[in-house]
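Listed next: structures, encoded as structure tokens.
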Structure P
Amino acid sequence: MSEPVLQPMPPFMPLNNVVTDTTTAAALEENGMPLKIYFNGPTGQLKGMIAGSLLLDPGASPHPPHQHPEEEFMLVTQGNGEIFVDGKTYQVGPGAMMYCAGNHFHGITNTGTDKMLFYFWKWQA
């Protein structure tokens, strides 16, 4: 499966005010690993946004370092690994958060022996 993409502009309606969790998020897979999409669509202030999580197996990466027009945050909540952003590699664990501007290279890899869970948020203004 390719990287989740933002939904296109109208006729999609803006996201509703709602709370979702792992039982109501869309359950998908990224290279055989559990991917959850909590929100995907335009908002009242953004052309589009997507929020989700991915549980990476040890030694896995969802895809090679890449770039896209959206800005992105990633938050590691479980496990250890590396985040590559804008030419630099950072050692990360629970509580580490990445910001990457649009069209800059970034990626994440689980370098630990346990599963690594991270959440991501991407948007276009």
Structure Q
Amino acid sequence: MAAALLHQVAGDDVIVRSAGSEPAASLNPVVVEAMAEIGLDIEMEFPKPLTYEGARQADVIITMGCGDTCPVFPGKTYLDWELEDPAGKQLPAVRAIRDEIKLRVDRLYHDLLVQSRQLEPRSIQD
């Protein structure tokens, strides 16, 4: 969800990669539905494992409660977003998780803009 939401707000201004320390075998259909409600079609996406190369190329790594299973790379900015896992949740709960991620993504994008002072914001909603 976070990758799709960041791509929505940042467009090509930010390269977004999504990966997990223990990715599921397939997308959660309730998550797909919740994202479709706000105009984001993630149906063709798939869970991907976190790779050394992907993390090495990143400037900012956002973890979501993976604890010790997430590798640490020196010189990277880490943000740990403690969020409820949408697995097994009904649509209203997944919507709340999606909306919380959206708030955090918007703040992140704003912070990246402030740090770089090179990007033009597309849309930030608080």
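Every read-out reported here was derived from the displayed coordinates using simple, explicitly stated rules and does not represent laboratory data. A quick note: this is a predicted structure, and the numbers were derived from the prediction, not measured. Cβ atoms are built from the backbone, for glycine too; each structure is taken alone.
Comparing distance in nm of label points 7 Å out along Cα→Cβ at positions 32 and 72 across structures P, Q, the highest figure comes from Q. To which of P, Q does the computed value 0 (helix-only ellipticity at 222 nm (-39500 (n - 2.57) for each DSSP H run of 4 or more, over all residues; to 500)) belong? The value was obtained from structure P.
Computing distance in nm of label points 7 Å out along Cα→Cβ at positions 16 and 64 for each of P, Q, which one ends up highest?
Numbers: P: 4.2; Q: 1.2.
By distance in nm of label points 7 Å out along Cα→Cβ at positions 16 and 64, the leading structure of P, Q is P.
Comparing relative contact order in percent (Cα under 8 Å, 6 or more apart) across structures P, Q, the highest figure comes from Q.
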